[in-house]
Structure I
Amino acid sequence: MSAAAFEDELLADTSGRVNTDPEFVAELVEAILTGDADLVRRLLTPLHEADIADVIEQLSSSKQEALAELTPDILTGDVLAELEPDTREAVMEHLDASHLAAAISDLDSDDATEVLEELDEEVREAVLAEVPDADREAVEQSLAFDEETAGRLMQREFVAAPDFWTVGHALDHMRDSRGEMPDKFFDLFVVDAGFRPVGEIPVCRLLGAPRDLQLTEIMEKPRILVAPETDQEEVAYVFHKYHLVSTPVVDGAGRLTGMLTLDDIVDVIQEENKEDMLALAGVNDAGLSDTVVQSVRSRAPWLLVNLATAILASGVIAMFQGAIDAYVALAVLMPIVASMGGNAGTQSLAVAVRAIAERDLTAANSLRVIWRELATGTLNGLIFAVVMGLVTMLWFQDLQLAGVIALAMVLNLACAGLSGILIPLGLVRAGADPAVASSVFVTTVTDVVGFLAFLGLASLLLL
């Protein structure tokens with residue numbers, strides 16, 4: 001086999017295309033419909049847990065439930081941990097408590113907590129009753145913390161060593177405790193007599209150090225100590241800022257209680273990005289397995305808000321009905337002014353929300369950014385005022401009308417740039433999420449200002 005052919009085969013094996021292959025999914029659906037459990041197992045068992053989760057998420061909710069009843073053994077703890085929350089919740093309703101207990105017993109405490117938090121309290125208690133005492137205690141302690149906090153994310157399995165140990169002591173301890181260590185870890189935490197973390201050592205450095213060397217000689221001071229009550233978005237920001245792979249979690253007395261690892265933070269970043277993207281589109285939540293009723297319930301409230309703002313914009317147009325009747329060209333051109341303002345406002349808003357989320361936009365630089373967005377909007381307005389003025393002259397051969405739309409374009413794009421930055425900043429100051437409501441307010445401002453500027457100027461200068 002040539003090198004190129006080998007590379008193509010390797011890419012085909014590792015690209016995850018199996019979960020997007022219509023023939024594979026169709027064969028799986030047929031096996032589910034005919035109740036062929038053996039074929040379902042032959043199709044799914046060879047796949048990685050993440051690929052199994054991807055395939056399941058492409059099925060309709062009824063097929064997901066049928067799969068859970070037909071082959072519950074496919075839904076191991078690792079598969080459940082990989083599923084999206086809405087899919088995981090749906091399939092777990094069709095798994096008995098003993099199966100769920102066995103599944104989460106194989107998981108680290110952070111993944112077990114993630115799986116169990118989707119269950120109703122009564123079912124959760126039934127599952128925990130069948131879990132070994134040590135695992136149950138760890139999960140219950142994690143569930144005691146609020147959702148979307150470090151306490152829910154942290155893994156209670158970690159490797160720690162006292163500060164008076166040598167490298168040899170630590171290595172021997174790790175070899176003797178293989179069954180009690182987490183599946184994956186990146187740092188050894190060094191603790192004092194009060195079990196407070198005083199240092200951390202990357203495993204690669206530990207393995208390369210002489211056995212008789214004191215741990216304190218190769219450790220580095222922990223860059224960040226996270227409290228379990230810390231919001232997960234704040235934790236993700238800290239990991240990104242300081243390029244962390246793992247970090248210790250400490251209680252109120254500073255004692256080491258758990259650790260956070262990068263794989264969990266990647267999930268948080270993706271989750272927060274998805275939430276912001278959906279919020280900007282006016283959707284509270286969304287999933288491929290949602291029913292029509294669930295989709296309507298999620299989207300209708302924001303459509304109602306948009307309807308109210310559209311009526312407001314239409315009310316502005318109605319104020320100038322006489323001008324539109326007398327000058328029909330106004331009706332042709334006014335959507336252009338509003339549309340350009342809406343697009344410019346959305347651009348400014350996207351930049352602002354991203355900067356706020358990444359903590360780049362602060363009180364120290366907000367005035368400079370506000371001025372930049374205003375200047376950008378004004379300059380864009382001038383550019384497109386010239387373009388639209390020329391288009392209007394060629395279209396209607398009316399110099400005054402060209403001047404009106406040019407001036408309205410400058411005013412609306414300048415206002416769009418300003419509203420795109422001021423509205424999310426105002427929502428942050430009010431304690432609201434700028435991603436949730438900003439787009440509705442910005443679009444309303446640009447529509448109202450666009451119509452008011454264009455039709456108002458036309459009434460003053462043309463009639």
Structure II
Amino acid sequence: MNRNPAFLRTRQRLAGLYAGTMGLILLVFGLGFYRAIAHDQWQSLNRKLVTIAGTLHDGIEPALAEVGQVEPVVEHFLPGVVCVADKSCETAIAGEQRHIVGMVQQENYYVRFIDQTGKLLATVGQVPDYEQNAYSPSSEQPQTRIDTDGIAYREITLFLKTNDQQPWGYIQVGRSLTEYETVLHHLRWQLMLGLPTVMVLVLAASWWLSNLAMAPAYRGYLQIQQFTADAAHELRTPLTVIRSTIDFILGEPQLTEVDSRQTLKIIERQNNRLAHLVQDLLLLSRLDLEPIPLQQPCSLATIATDLIEEFSAMAIAAHLTLLAEIPPNDPFEILGNEEQLYRLLANLIANAIQYTPVGGIITLTLRRQSREILVEVADTGVGIPLADQKYIFDRFYRVHADRAIHTGGTGLGLAIAQAIARAHQGNIHLISRPNQGSTFTLHLPLPRRKTILENHNT
């Protein structure tokens with residue numbers, strides 16, 4: 001296939017189409033996967049931040065008594081070190097029973113307390129250094145802030161009131177986005193390294209799949225080439241004979257009546273050969289393009305009996321014995337085309353007569369097996385070599401070409417028989433040994449009796 005430029009270009013385009021389509025799908029999937037993971041991580045971070053800030057807010061607000069003053073209970077409520085403005089940092093009592101508050105330490109959160117003017121009152125944890133510490137939130141939603149070192153933080157600010165409902169100030173809870181960005185950074189690298197690796201595999205798979213996809217078309221192309229060459233060869237022989245005969249006639253100034261008749265017989269014989277070849281080719285073309293209607297009840301027993309009678313004279317002339325083994329009182333009915341089935345069996349019998357030497361025996365047998373009918377044509381002829389058996393049903397293929405030419409064969413008889421068998425949802429199998437004969441077995445599916453009765457009534 002790769003030696004043919006047209007098929008090679010088509011295979012390359014097909015492989016490129018496969019790879020491009022899969023690459024686009026992988027790219028969309030990778031981007032979607034990245035966005036989904038990033039969104040999930042972002043939502044998880046926001047939920048934790050809101051939960052912790054809300055818990056601290058609800059626990060601290062009832063203990064606030066005086067505006068701008070951080071009550072001692074706040075220092076004991078928060079774990080770790082609470083740094084109150086203008087005072088030294090003191091170690092507070094850890095609230096081990098408070099799981100959510102404990103996450104402030106475990107996940108590196110920070111807490112800031114500011115009054116309404118933006119003055120810093122107290123902090124917990126590693127508080128980032130913002131260029132502007134004052135912060136008056138417009139909404140109690142998480143927001144992203146950048147410190148002086150360019151590190152991003154996610155922060156939420158909640159309003160605090162004293163226990164007598166006086167505005168106290170704000171509590172700000174936040175955490176660094178470094179871990180979040182690290183996770184996404186690793187994910188991006190995994191996708192950047194993984195997608196090209198997968199694309200290499202996709203390219204290799206696309207090249208292999210394009211070969212599988214092109215193989216039937218290439219086999220068909222080769223078959224058409226072979227068929228065209230064989231048909232041209234078969235047509236050339238009779239045409240050459242006719243042309244040579246005509247040239248001979250034109251070169252002879254005077255021909256006797258005997259010579260004229262003999263010349264015309266040669267032309268007639270070659271013309272008949274051409275006509276049979278064209279008819280066979282048209283039949284094969286019709287079988288390839290148009291399905292045979294299979295609604296006519298056909299008796300294989302009747303067809304076989306008629307064929308035995310028809311070929312008896314030919315068998316006697318060839319000094320052969322033609323036998324039939326047909327069980328009585330069984331019509332062996334199937335749904336099909338009687339004319340085509342007749343031709344199928346006629347080709348098998350004619351082929352057996354042609355390749356069976358003098359004194360041989362040809363036997364036509366009908367029998368039932370499971371849900372099918374078997375028609376066997378067995379001979380004691382020359383047999384078929386094992387290497388030729390897989391080609392025996394190919395068009396124009398002849399095992400003994402010299403003998404086929406002598407008898408006028410075109411190599412289409414078995415190809416037509418197999419095509420008719422397949423048109424009837426059946427098949428022909430061959431068992432043959434050189435110098436021991438051949439057995440062609442036709443397998444035809446047996447329809448339900450109800451179907452046959454319905455077609456008889458119609």
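Every number here is computed from the coordinates shown, using simple stated rules; none is lab data. Worth saying up front: this structure is predicted, and the values here are computed from it rather than measured. Cβ atoms are built from the backbone, for glycine too; each structure is taken alone.
Given 11.1 as the derived value for distance in nm of label points 7 Å out along Cα→Cβ at positions 172 and 380, which of the supplied structures I, II does it correspond to? Checking each candidate, the match is II.
Have a look at I, II and say which one yields 0.00 for FRET efficiency 1/(1 + (r/R0)^6) of positions 36 and 268 (r between Cβ atoms, R0 = 30 Å, to 0.05), as calculated. Derived from the structure labelled II.
Can you spot which of I, II the value 4, 13, 14, 11, 9, 7, 6, 6, 7, 9, 8, 4, 2, 1, 0 was calculated from, given it is P(r) over Cα pairs in 10 Å bins from 0, in percent?
On the way: I: 4, 15, 19, 20, 18, 13, 8, 3, 1, 0; II: 4, 13, 14, 11, 9, 7, 6, 6, 7, 9, 8, 4, 2, 1, 0.
Computing P(r) over Cα pairs in 10 Å bins from 0, in percent on every structure in I, II gives 4, 13, 14, 11, 9, 7, 6, 6, 7, 9, 8, 4, 2, 1, 0 only for II.
Here helix-only ellipticity at 222 nm (-39500 (n - 2.57) for each DSSP H run of 4 or more, over all residues; to 500) has been calculated and equals -18500, so which of I, II was it run on? Going label by label, the one that fits is II.
To test your reading of the models, identify which of I, II gives 29, 17, 17 for Cα extents along the principal axes in Å, for residues 68-115 alone when calculated.
Details: I: 27, 21, 15; II: 29, 17, 17.
Of the options listed, only II reproduces it.
Computing distance in nm of label points 7 Å out along Cα→Cβ at positions 236 and 372 across structures I, II gives 4.0 for structure II.
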